[in-house]
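Computed from the coordinates by the stated procedures, all read-outs in this text should not be read as laboratory data. Quick caveat: nothing in here was measured; it's all calculated off a predicted structure.
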Structure P
């Protein structure tokens, strides 16, 4: 399971790209969801491998309270910071944006670079698909084999995330992630369906944060 996500946030539904040409320079913006700094930097490494001849690979990420950015050789404050502002300005989180530049022979100046990097990143994010991630409470459910049918019926009645499922001589234990507002109803329904035979407790080592 992913780490617990303490509050709802909006992120990207998947990778997205937007290209722009400014004064003969090509700017290729790549945006994707990143839930950890390692994931974000892995995306950067992949793009450096894909475009080894690019003049610059400038980037920024926002992951909860964590953020970083890099101008990658451009004048300070003209690339990474505008990319980060584009992420924050659109209310997005858990997002990495890399803008790859191929220099076209015309110097853009400080203001031109800020507009080029920030504008390309913003347009990439504006046109990307999004979705809201909501936190879940992690529960562990244990039932005897005689209640498996009831368990699976109740599971089908709720929008939940199923995790690890383990079997013992007496029954099955299943980890689930449940939206906070559904915990009470889910627990009551499960106990009613199993005539009190279900044991519901805290699940996993930490709560799940999957959408």
Structure Q
């Protein structure tokens, strides 16, 4: 995976400790389910959309283009969201619902949006590839259009998955297979992203937010 500037997208070392619920009576009760895993990964997507929004704002008001940070965000989209998260959806989640005849129109649209999203990410990566390079006005306008289109598509996309697709997964899978799917997801997560896994990716997102000055949650509090 490429590295842009000082923002490295390689997996961090070390194994994060998972919190344990002292009141849980069994490991199964404490385990994260496959839908919960996918939903928390959507949190990463949401944070990248905020990074894109900040980039759009700076480009529109004439500030220097934050190409390094936008490229780092797009790399996370490519590696974690498109190549990992969406691949799990297309390999495991959508087929289970389609075989059961549930939400087939929705999964068809979601697949199409995955494909279109890859095309948009290709353009964002290409437009921000040269660190320190200042794109001209046509390039700035095109980058704004692409990030705006990505946000517009993925906000309803992830909302529909979180509220319709993921909750339905439990209904179409035998209980044992449903539990085992979480292990499949976790194994693939660590295969692709090392021992740090999800937490390592969250740390990468935080680095980009800090570089842009949007990490402090307090700055988003309504007045």
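Among the shown structures P, Q, from which was the value -20000 of helix-only ellipticity at 222 nm (-39500 (n - 2.57) for each DSSP H run of 4 or more, over all residues; to 500) calculated? Provide the component values of the computation, followed by the final result.
Working: P: -9000; Q: -20000.
Computed on structure Q.
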Can you rank P, Q by relative contact order in percent (Cα under 8 Å, 6 or more apart) and just name the one with the largest value?
Q
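For P(r) over Cα pairs in 5 Å bins from 0, in percent, for residues 107-146 alone, the calculated result is 5, 15, 11, 10, 9, 8, 8, 7, 6, 5, 5, 4, 3, 2, 1, so let me know which of P, Q that is. Please list the in-between numbers first.
On the way: P: 5, 15, 11, 10, 9, 8, 8, 7, 6, 5, 5, 4, 3, 2, 1; Q: 6, 23, 24, 19, 12, 9, 6, 3.
Derived from P, not from the others.
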For which of the structures P, Q does the calculation of semi-axes √(5λ) of the Cα gyration tensor in Å return 48, 15, 12?
P
